[in-house]
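Undergrad: Structures for review follow.
Bear in mind these aren't lab numbers, they're just calculated from the coordinates by the rules spelled out. This structure is a prediction, so every number in the text was calculated from the model and none was measured. Cβ atoms are built from the backbone, for glycine too; each structure is taken alone.
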Structure P
Amino acid sequence: MSNDKVWLVIEKNSYGDNNNSYSVIKNHVSIDEAMKYKIYLEALNDRKSQTYFLASDVDTVMNKVVTAHNKSVANGSYYDKHPEIKKPEVKKPSEEEMPF
């Protein structure tokens, strides 16, 4: 896996039902910088037919998603946002389970 990850800010223009054009507007190494640029473009945008989104290679995106998910599970915020999923109880080993 390469260390030179790139996040692209993509501009989408819609010209009807199935007529869209896509352009790379900016490249960023940091997702934070790419997101900041995207937010600024959206704030300046006055056309309903124009939208912006981020893109990158699959490994970069999945790594970001998995890291964020694991962090939210570890700090408990995942279970706060998803009350339908029961937080596992931390079980202390009993004396019978201890090998010594």
Structure Q
Amino acid sequence: MKTYTYKRFKYHDKFYKFKEPLKVQINNFLCYDLKTMGGELSIPSIQDGYTKKEEITNPEKEIKWYLTYIFDNYLTKKDEELDDADRAFRDKFLNLIDFSKK
């Protein structure tokens, strides 16, 4: 397992800074058939992530894709466009971002 930390993330042309460095864990593992490699991306601070049926060979690209996915599908949506579970997830992720102006 390898952990990557991000102090900020660029979404479109704007940088978003995290209150604490965001830790993203990548874990490649041998599947039950003992032949196939699988991959898992997780963000422990919000207990989120996903598992793939193939190995994650380019972690930086995979992490960027996933964070962009979160911004596209949760953070930029209005309350009316999300159900209760999605709003709760959005709120957990928004709590990681530092919106203060310094």
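Undergrad: Could you tell me which structure in P, Q was used to calculate helix-only ellipticity at 222 nm (-39500 (n - 2.57) for each DSSP H run of 4 or more, over all residues; to 500) as -11500? Spell out each step's value before the answer.
TA: Numbers: P: -11500; Q: -7000.
That value comes from structure P.
Undergrad: In terms of Rg/Rh (Cα atoms, Kirkwood Rh), which of structures P, Q is highest? Could you put the intermediate results ahead of the total?
TA: Details: P: 1.23; Q: 1.01.
Evaluating Rg/Rh (Cα atoms, Kirkwood Rh) on every structure, the highest lands on P.
Undergrad: Quick check on the output: 15.2 is mean count of other Cβ atoms within 10 Å over residues 16-23, derived from one of P, Q. Which one produced it? Walk me through the numbers on the way to the answer.
TA: Values: P: 8.5; Q: 15.2.
Attributed to the structure labelled Q.
Undergrad: For which of the structures P, Q does the calculation of FRET efficiency 1/(1 + (r/R0)^6) of positions 56 and 88 (r between Cβ atoms, R0 = 35 Å, to 0.05) return 0.65?
TA: Details: P: 0.65; Q: 0.85.
Structure of origin is P.
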